[in-house]
Every structure is written in C-alpha cells, then in structure tokens.
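FYI, it's all coordinate maths here, none of it is from the lab. Just so it is clear, the structure is predicted and the values come from calculations on it, not from any experiment. Cβ atoms are built from the backbone, for glycine too; each structure is taken alone.
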Structure 1
Amino acid sequence: MIKPTKRLFSFEFKLDAVRRFQAGESKAALARELQLSSPELIEKWARQYRTEGEDGLRPKPKGRPRTNPEAPAQPESELQRLRRENERLRAEVAFLGKVQALRDEERR
C-alpha cells in the first residue's frame with residue numbers, strides 16, 4: 001500500500017514499539033497493529049535503540065548545522081598569509097609567461 005506522504009513518528013511511539021518488540025511481540029503483528037508500512041521499521045528502530053540508546057530514536061535536526069556569526073574567525077598567521085600570497089604570485093607569473101609565449105608565437 002502506497003502512502004501519499006511520509007509519516008513522522010514521535011519518540012514515544014518508536015520507544016513503545018521497540019519495547020514491545022523486545023518483550024517478545026512479533027514485528028509483523030506490531031506493524032499491522034500500529035499501521036506501519038513495513039515490519040522492517042520496527043527492526044530498524046530496535047537496532048538504533050541497541051546501538052545508540054534512547055537518543056537513537058529521537059528526531060535528528062535536518063540540514064547543515066548553523067555557524068555562529070558572532071564567533072570570530074581565527075586570525076591568519078603571517079606565515080600562512082605569506083604562503084598564500086606567494087602561491088598567488090607564482091600563478092600570476094606562470095599566466096603572464098604563457099601570455100608572452102602566445103604573443104611571441106603570433107609574431108612569427
């Protein structure tokens with residue numbers, strides 16, 4: 001049976017299902033009673049519960065964590081700044097050398 005939307009289950013719902021599963025109820029019977037799309041959900045929740053404890057069943061925040069805009073960026077050391085500038089200058093010299101070589105080729 002295909003559901004139109006993805007169901008979200010509360011922490012308490014998952015915990016209750018896992019505890020009943022661990023008490024000996026079959027996952028197929030539990031899935032039918034709780035109207036789950038698959039008995040494998042209960043098995044997945046039980047595995048998360050065994051490895052991570054109750055926190056494994058809690059909802060996880062979506063997306064990338066926010067950065068603190070008030071946190072100051074680490075100041076770049078002078079050595080790092082000089083290395084970055086040196087790399088930029090090397091790339092500039094290489095570029096200008098290639099431009100000069102192309103101009104010399106056109107003149108011939």
Structure 2
Amino acid sequence: MSEILLVQLLIITALITLSFKLLPLFVKLPENNPFINKFFEALPYTVLILLIFPDIFTSTGIGAFGLIKVFAGIGVIVYFSLKKMGLGGVILVSMVTILAFDIIKLVFRM
C-alpha cells in the first residue's frame with residue numbers, strides 16, 4: 001500500500017469520525033420526545049449485546065448443557081432489563097448465573 005493512499009485513508013477516517021463527534025453541536029434534538037428517550041435508554045444494552053452476543057455461542061462448548069446455559073443467561077438479562085435494573089446490575093446478575101452453571105457443571109462433571 002502506498003504512502004499516499006495510506007494518508008488519504010487516514011484523513012477520510014479522521015473526517016468521518018470527527019463529523020460524528022461534531023454532529024450534536026449542530027443538530028438539536030427535542031428533549032421530551034419519548035421515541036428518542038427510549039432510543040438512548042436502549043443504546044447501552046444494544047452495544048453490550050452486539051459486543052458479547054456472538055461470543056456467547058462459541059464459548060459455551062458443545063452439548064445441551066451449554067445451550068441451556070446460554071438461554072438461562074439471555075433469560076436473566078431480558079428479565080432484569082425489563083424490570084428496569086441498571087446496566088451494571090444486569091451484567092453482574094447474568095455473570096453470576098453463568099458462573100453458577102459452570103460450578104454445577106464442575107460438581108456433576110457434565
């Protein structure tokens with residue numbers, strides 16, 4: 001890759017990133033819009049799911065117990081998210097659930 005092309009790609013990437021960071025300065029969102037409020041409430045959960053969800057299925061192993069563990073973790077996340085628990089609490093409870101399944105697997109040597 002030539003140096004000129006590399007510099008052009010860096011400049012384009014920097015401009016795109018900068019434009020997204022400067023966008024809130026020029027666009028004023030209404031404060032009492034329920035759709036926008038719901039969107040920003042769901043944003044952390046969405047990012048968390050996008051980052052973690054693909055690895056859930058590859059890290060559990062093969063078999064029915066791994067699948068049960070995946071669905072139990074997802075169920076705990078959905079349940080406590082609907083109960084309006086904070087994001088940190090949802091993560092902590094889901095991690096404890098997965099840890100409990102791993103301990104059960106070690107005890108019963110499944």
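Rank structures 1, 2 by mean count of other Cβ atoms within 10 Å over residues 19-26 and report only the one at the top, that is, the highest. Present the calculation step by step, with values, prior to reporting the outcome.
Working: 1: 12.4; 2: 8.8.
Answer by largest value of mean count of other Cβ atoms within 10 Å over residues 19-26: 1.
Of the structures labelled 1, 2, which one yields 5.8 when distance in nm of label points 7 Å out along Cα→Cβ at positions 35 and 91 is computed from its coordinates?
On the way: 1: 5.8; 2: 3.1.
Structure of origin is 1.
Quick check: -19000 is what I get for helix-only ellipticity at 222 nm (-39500 (n - 2.57) for each DSSP H run of 4 or more, over all residues; to 500), calculated from one of 1, 2. Which structure matches?
Working: 1: -19000; 2: -29000.
Checking each candidate, the match is 1.
For relative contact order in percent (Cα under 8 Å, 6 or more apart), find whichever of 1, 2 sits highest and give me its label. Before the final figure, lay out each step's value.
Details: 1: 21; 2: 17.
Comparing 1, 2, the top value of relative contact order in percent (Cα under 8 Å, 6 or more apart) belongs to 1.
One of 1, 2 was used to calculate P(r) over Cα pairs in 10 Å bins from 0, in percent, giving 11, 28, 22, 19, 16, 4, 0; which? Display every interim value, and only then the final one.
On the way: 1: 11, 23, 14, 9, 10, 14, 12, 6, 1; 2: 11, 28, 22, 19, 16, 4, 0.
Only structure 2 yields this read-out.
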